[in-house]
Structure I
Amino acid sequence: MKNNNIKIGVIQAGISYILWGIFPIYWKLLEHVGSNEILANRIFWSFLSMMLFLSVTKKMPAYWAILKGFKQNKKQFWALVAASLLISCNWYLYIWAVNHDQIIQASLGYYINPLVSILLGVLFLKEKLSPAQVLSFIIAVAGVLILSISYGQMPWIALALAISFGLYGLAKKMLKVDSAIGLTLETMMVTPIAFIYIIILFVQGNHSLLAGSATTDLLLMASGVITAVPLLYFAKGAQKIPLSMLGFIQYINPTIQLLLGVFIYGEHFSRTHLLSFMFIWIALLLYTISGTKFVKNIENKRENRKTSA
């Protein structure tokens, strides 16, 4: 029964990362719409979709209870504000990157995200790194530097995506709420801004929503659903499988993005790109291996020997 549960969890988590991986295809269909308007619609329709979902799943009482709790817990409230702003920035950067032919850089951002999370854990949560994790971080930095020196500039899109999502994860650690309720709260915080922006576009006559294209209308409105579905699959899958396995599966997302960028959308992928990515891949392999029980047991034995000595 346990193995069957893990298999279901792997499938559910796998589906979520596959859906995230093919997101560029969706945003490319909205290439004619400004990134600001896409983001505003994504936030607005995500909030409405999640409110409907909470109503259907009877989670609204829990949602209102958590919302009321923010009055007493200011730390939680500011963590929510931070999470809302960070995920909005991350969404905008990703949409902008995809629609400006920077899918390869976006994939690099999600490859290095776990390593950025390691650094944030050390800086803010006082977490300790194993020698393998330190080495993986150094190799990843070398990979980023190779790309930066070769092209004369930092891969700022990749770094901004990785840092914004890493900080978002840090803020989420403080919230500790159900993922569906969490997304609803996060989009709720920025929905007024998104709605006002959409109204301004209508007043100015610069809107793409309800401007005559039924396909564009459908894609913008459905952006809320396509945001929610992979998150809900992820939440279900993550509960059933070990964290180390989840860490391995997460690389499905940037790998699909990389393949789309190179083979479907024809973005330039040079030998320097390949060398840089190889450094990142080696770093991630070391990082993933360092999280296995086998390596942890070896490290524990070493620590015991030092203590006994």
Structure II
Amino acid sequence: MLLDLILLVIGFVLLIKGADYFVDGASSLATRLCIPPIIIGLTVVAMGTSAPEAAVSISSALHGSNSIAIGNVLGSNIANIFLILGVTSIITTLTVQKNTVRYEIPFVALITILLCWMGARYGMISRVGAGCLLGLFAAFLIYLYVISRNTECDIDAPKALSATKITLFIVLGLIALVWGSNLTVESAVSIARYIGVSERVIGLTIIAIGTSLPELVTSVIAARKGESDIAIGNIVGSNIFNILFVLGIAGVILPIPFNPAFLFDGLLAVLAVVLLFLFTWGKKSLTRWPGMLFVLIYIVYLIWLILDK
């Protein structure tokens, strides 16, 4: 028990320091390459913080049992908006770029609806469907490339870190994030078992939220550093990456069965994106009150999951 408590503290320290270095490295990378921070958030940061979800889903597919993939992705995407953006916007107002509100957030809604349609229509994500998801992911990367090409450098931007430091900050920060996430989840599960919490509750709470810890800590740290583009891009990019790349790769390896019960979670994921769009459309920002509503919805969702089992 004492060892688990020590590991829990170490895990949180790794998460916080890892996110700190990761955000600094990502921000400097954007400056050095003259790329908008939102693009870095949508790519490098989003893919990096989604490593736990990708590892779980792709590994399960390689072992011939990937039914966990859709639940893992949908649960993570719901937590990303309702929990992570909710908590982050409560701490500090998040500024959202016009392009993100007009194009990227609606794109998340579109691909989430597509995922739900595939599941409801065919009862699975077939290899053909997974190939379509990967094709959309490639199209999204091309879209980001076009945006970055049309962006002018800011000559007044602060000097970036050296290439060596940027690489170290991003790589070591990401390692600390993933390692810290694993330590935190494993030690929290051990503590929960020790005090008598059921396996069912552990799975629905600690494990589900645990794989989203990198996104949570990275977004909060980024927002606190004034890097709202990285915070928002991290979440929007993670949701896109989870559906198009993670499910795309897992589905190509082995068709993914779609349990009808996932349709509710999919529709909730769509609702999360729609609410994010509505709250950011006019003000181009996400403030404290919508953030509090997001967190409340997520708490109600967790309670419903626990009581429905």
Inset, instruction - Figure out for me which of the structures I, II the number -27000 belongs to, where helix-only ellipticity at 222 nm (-39500 (n - 2.57) for each DSSP H run of 4 or more, over all residues; to 500) was derived from the coordinates. - result: I
Inset, instruction - Out of I, II, choose the structure whose coordinates give relative contact order in percent (Cα under 8 Å, 6 or more apart) equal to 40 when calculated. - result: I
Legend entry - Which of I, II leads on mean count of other Cβ atoms within 10 Å over residues 81-88, largest value: II
Inset, instruction - Compare Kirkwood radius over Cα pairs in Å across structures I, II and report the one with the greatest value. - result: I
Inset, instruction - For distance in nm of label points 7 Å out along Cα→Cβ at positions 17 and 249, the calculated result is 0.8, so let me know which of I, II that is. - result: I
Inset, instruction - Check the numbers for mean projected area of the Cα convex hull in nm², for residues 73-144 alone across I, II and tell me which is largest. - result: I
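Quick note: the coordinates plus some simple rules give every number you see, no bench work behind them. What you see is a predicted model, and the numbers here were worked out from it, not measured in a lab. Cβ atoms are built from the backbone, for glycine too; each structure is taken alone.
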